[in-house]
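So, here come the structures, one by one.
Please treat every number below as a calculation from the coordinates, not as lab data. Remember, it's a predicted structure, so these values are computed and weren't measured experimentally. Cβ atoms are built from the backbone, for glycine too; each structure is taken alone.
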Structure I
Amino acid sequence: MLDGRDFKPSYLLVYGRREEANRSPYFTKLRSHLLLPPDVKIMTYDRLAPDRNADQLVCMNVRKSDGKVIFETISVPATIKWSPSLAKERSQLTGIEFAIDSNKHMSQTRKTFLKSRLPYWNEWSKTSDRGIISSADAE
């Protein structure tokens, strides 16, 4: 999935509420002097908000097993769709059926549909002649 690209993780610590974080002038001053590496950010839950552009992102765990990289699906959004633009990457995910079943915000009908179409999209991603790819082809 990474296809030789560099992977540099970023870290985000989400802790408490803004009201709690600013309650004590002592801790506010202490926090302002923290020297964090550029790839580490700290914020409160108050700053979290849904992102419309993240409606197709899955949560996964990346690990190595016998020298092979494994992309293990942890969760999927209720808005997940199968589409040609993501088929190749998603075909490399393991455990996606379990993640679909574990989603509490999807109807059983939607879960059944998604799992029934997964083999089609996994096979489609292996074909070399895919034709014209359109974002309207999502289901």
Structure II
Amino acid sequence: MTHIDEINRLIDQRTKYLQEGFNTCFGKKDNVKIGVYGTGLYAQEMFSEYKLMFGKIDFEPIMFDSNPEKTGKLFSPYPHVIHSIDHIANSHINRLVIASEDYFDEIFAAVCKVLSPDVEVVCVKLNRCYKKL
């Protein structure tokens, strides 16, 4: 196998992981209201990768973050207002995407206190896409 073949294999594998992750988080959007918790670099990269893969953000997420300095502001460069965790309970979301691998457990524990039990909680594992296979 040449170096180019190896690079192409890794790119194909990364693309496959991203597609699987995005399908889990953002697939089947009909009648699904999607919330995204976390508005840092991880979320920005997640949206950037989604836009590269699909051409546009083809759903209207409700953005949440626990940082009071971010709430009420736009999730740049996208036109989505960031809401506090207190708004999750009244947002009527069906799915919550946690935009953090490193703090998934802590965030999950915090949002479970305010989430309806029928809300599906998911995460795109971007780091898995970058690890050497």
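Using distance in nm of label points 7 Å out along Cα→Cβ at positions 18 and 122, single out the structure from I, II with the greatest value.
Comparing I, II by distance in nm of label points 7 Å out along Cα→Cβ at positions 18 and 122, the maximum is at I.
Which structure, out of I, II, was relative contact order in percent (Cα under 8 Å, 6 or more apart) derived from, given a value of 30?
II
When distance in nm of label points 7 Å out along Cα→Cβ at positions 34 and 50 is compared over structures I, II, which one is greatest?
Checked I, II; max of distance in nm of label points 7 Å out along Cα→Cβ at positions 34 and 50 sits with I.
Given a computed value of -12500 for helix-only ellipticity at 222 nm (-39500 (n - 2.57) for each DSSP H run of 4 or more, over all residues; to 500), which structure among I, II does it belong to?
II
Comparing Kirkwood radius over Cα pairs in Å across I, II, which structure shows the greatest value?
Largest value of Kirkwood radius over Cα pairs in Å: I.
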